[in-house]
1. In terms of distance in nm of label points 7 Å out along Cα→Cβ at positions 57 and 233, which of structures I, II, III is highest?
2. Please state which of the structures I, II, III yields 18.9, 60 when Rg and Dmax of the Cα atoms in Å is computed from it.
Structure I
Amino acid sequence: MTIRVCVAGATGWVGRSLVPAIVAAADLALTGAVARRAQGTIGPGGVPISGTLGEALRAGADVLVDFTSPLVAKAHALTAIRAGVHVVIGTSGLTDRDLEEIDRAARERGVGAIAGANFAIAAVLLEHLALIAARHMTSWEVLDYAQADKPDAPSGTARQLAYRLAEVRQPEVARPVDQTLGAPAARGLTLHGVQVHSIRLPGQVIGAEVVFGSMDERLSIRYDGGSSAAPYIAGCLAAIRHVADRVGLRRGLADILSVDTPAAPGPERHTR
C-alpha cells in the first residue's frame, strides 16, 4: 500500500532533502507540498507547491509532515487531524500544552501523530542513554546548542529530554533555584523539574547534552548534528511509515526505531 504524503515546509532546510527522499521511496507518494515563498512552482515529482496547507491537502494525503515554524505548526497539525490525516511533526518549539492539544485532537479523530523533536538516530540514542543514566546518577541538567539565529529556545530536543528524564524521576537539587543568591535566571529554565540552558552562537551546530553529577563523579552524554539535514531523513521516513500504527500523539521515535526505553523504578545509586 502506497502512503500519500504532504510536506509543509517543502523548500526549507529539512524539506528540500526530505521531499526527494519521499519521491524516491517505492512505498511513498508525494501528493502535496507547502512553501509560501515558492507557491505556484513545480516541485520534485511534478507536484505543484501550494501556498497554504488547505490547498495542498485537496489532492489527498494520508500523512502530513510539518517542518515549518512553531508559529504555524500547531495550526497545520490540527487542520490535518480534522481532515483525518495522520501527522508527523518535525518543527521545533512547540510547547507541552501545544502537544497535549494535538494529542487530544488526534484521539478524538482516531488518527496518529508523532512529534519527533529530533529525527536523527544519534539524538534518539542520546535520549535512550540519558534515561539509563538517570536511574543511577543523582542530578542532571540539559544544555541546548544551536546556531545564533535559531528562533526558539529551548529546542524541541531539549524539551523532549527534560520531559522524558522527568518520567524517570526528579533530579536532586542541593539548593533550590528560587533560593539562588544574585540572579536565579542564571540557573536557566526549569522544565519538568530539570534545568535547561540554551546556547545560541555563530558557528554552533544543533545539538544537546545532558550533564549528570553524583558524589565525586560526572557523566556527560552529548549529541551534535552537522551542517545538513541528512541525519534526519531516515528517522522521518520511519515516522511516516509508522505514524498510523497508534491513535494519539507519540513523543519521540524510540519505539519506532526499536530503541527500548528503560523502566523507571526509581534511583539505583551505587555506593562505594
Structure II
Amino acid sequence: MNLKSYLSIYATLWKNSVAREMSFKGNFILWIVVETLWFGLQLSFTLVVYGQTQSIGTWSKWQAVLLVGASSFIQQIYQAFFLTNCTGLSELVRTGKMDFLLALPVNTRFIVSTRQVDLGAFVNAAFAVCVMVYAAMKLNLHPTFAQFFGFVALCGVGIFIHYTLMFMLAAISFWTVRAQGIVWGYYNLFNIARLPDDAFAKTKAFRAVFTFALPILLVSNVPVRVLVNTLQSPVWWLLLLALGIIWAVISEWFWRFSLRRYTSAST
C-alpha cells in the first residue's frame, strides 16, 4: 500500500474517534476537567518549591514553569495519538481480536498504534501551550526560528521515544496476556519529566537511568533548554536524536519477535 492509502485509512480512523468521543460527551468533558486539575496541581507544586528557593541548579522559576508546560504538552500529544492504543494491545491479544488485525492488508503495527485518537488530550495540550507562552513572556524570551524549530522537532522526538518504549512494553502482553500494569507504570514515570534535570545532580545513578536507559529527563529538559538557550553543548540534543533511533530499532525488532509468539485465538 502507498502513502495515500495509509493517509486515507488514518482519516477514517479519526472520523471513528470523533464519533466515539461525541457519543459520550460527558466522559469527554469530565476527562478534560480532571487532566486540567492535575496540570494545575503540577504547576502549584512548582510554584511552592520556588517559594522557598530562587533556583534549582541553573533553572529559574519561570524556566521551571516552562518545563512543566513543555512536559505536559509532550505527554498530552503522546496521549492523544498513542496511549489508548498502547494500553489496548493486551486486550487485543487476550480477546483474539489481533487475528482480525493481522488479516488486514495493512501494516499491523500501524493499525494497532493508530486505531483510536484521544481528542480531549488536544484540549489539554492547548492549555499547556498557553502556560508555555505565559512563562516565555515572563522570561522575555525572543527565540530565533532555529531555536523554535529545534524545540518543536525535539518535542516530536520525545513523543516518538515515549511511543517506542511504551509500545515495546505493551508487546510483553504476548507473553503475559495482560500488561496494562507495566504500561501504566511507565506512563506514571512521565511525571519525572517535569522536574529540572539539575534537581538530580547529586543522585547520579538515578539521573543516568532516566537519561540513557529511559530518557524521560531528556525528552522535556533538552527541548526547553534549546528554547531558553541554556544548552551549552549540542551533545544533549544529539544524544536525544540517537536514543530515538536506537529505541525505534529495538522496538521494531521486539515487536516482530513478539508477533512470532502470538498463537491466535483459534489455536
Structure III
Amino acid sequence: MSHDLRLRTTFDHAADTYQNARPDYPAELYSDLLTITAITPPAHLLEVGCGPGKATLPLARMGFGITAVELGSALAAEARHRLAEFADVSVVTSSFEDWEPPTGIRFDLAYAATAWKWVDPEVKYAKAAKLLTEGGHLAVWNAEHAMPADFDPFFTEIQKVYEEIGEGHDGPWPPPPPEALPNPIATEFEASGHFTVVGTRLYVWALRYTADEYIALLDTFSGHIAMEPAKREHLYQEVRRRLAARPDGRLTRHWSVVLTIGRRL
C-alpha cells in the first residue's frame, strides 16, 4: 500500500478507537527528548498532528504548555476531551499548512508523533523553523511495524493474503530488521537547510494481540480504512482463521520508533 497524502484524512474515522488500539510510545523516548533538547516545563511546545492526544498526554502531565494542531475534527474533539484537565494545553482543528499562531508566538519545541509524513514536504520544515524560537528544536518520530530476525511467522503467512487482494508489501520480503533501516527523516532534516540533526534514537519492543485487538489496530491504519470493504473483510477473516489455529489465539507484533531531533539553524 503506497503512501499518499490524500489518505491523511482517513484517520478521523478511527477517532474513537485510535487511542486504545495504538501502542503508547516508550517512556525512554520522552526522557531522551528532554535530555537532548534540554527543555523543561513550562516551556511552550507545538505538536503537529496530535490525533486523540497519544503523545500529548505524557508531555502535558509533565507540565508543558502545548498547542496541538490536528486536521481531523473528530480526532481534535477526542483530544480536547482527553486533555481537558490541562489548562495550558489547547487543540486547534486545522492542517499544519494552513494554521498560523497568534502574532509573536514562538515555540521552544515542535514535535510530530507518527504524523510528520502526512504534512506537505514543500512546507513543513520551513514553517516549523519559522515558528520556533532561536535555537529551538524539531522532534519527529514514527511508530512502525518492526521485523527483527525473530519476527512472528504469522506476518509472512498473512502477507500472502495481502498479495492476493492486491495490497502487497512494497519491496523485498521480509523487510530489513529495524537496526538496518536508513533514517530518511535525518536526511530530510539536513537537506531542508533549516535544521541540523542533534540526536537520533531507536526503540524496539513487542506486544501480543488477540485477533480482535489486532483487527482494531489495523482499523487505525490509513490503508486499511481506505481499503475496499470486500478486500478488508476477506483479510480480517484470514486473520481470525489463522489466529484461531494457534493454542493461545495471539500474535506477536514488534514495533519500532526512530526519534530524530534537529536544532533550528
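Just so it is clear, none of the values below were taken in a lab; they were calculated from the coordinates. Being a predicted model, the structure only gives us computed values, none of them experimental. Cβ atoms are built from the backbone, for glycine too; each structure is taken alone.
1. Answer by largest value of distance in nm of label points 7 Å out along Cα→Cβ at positions 57 and 233: III.
2. This value belongs to structure III.
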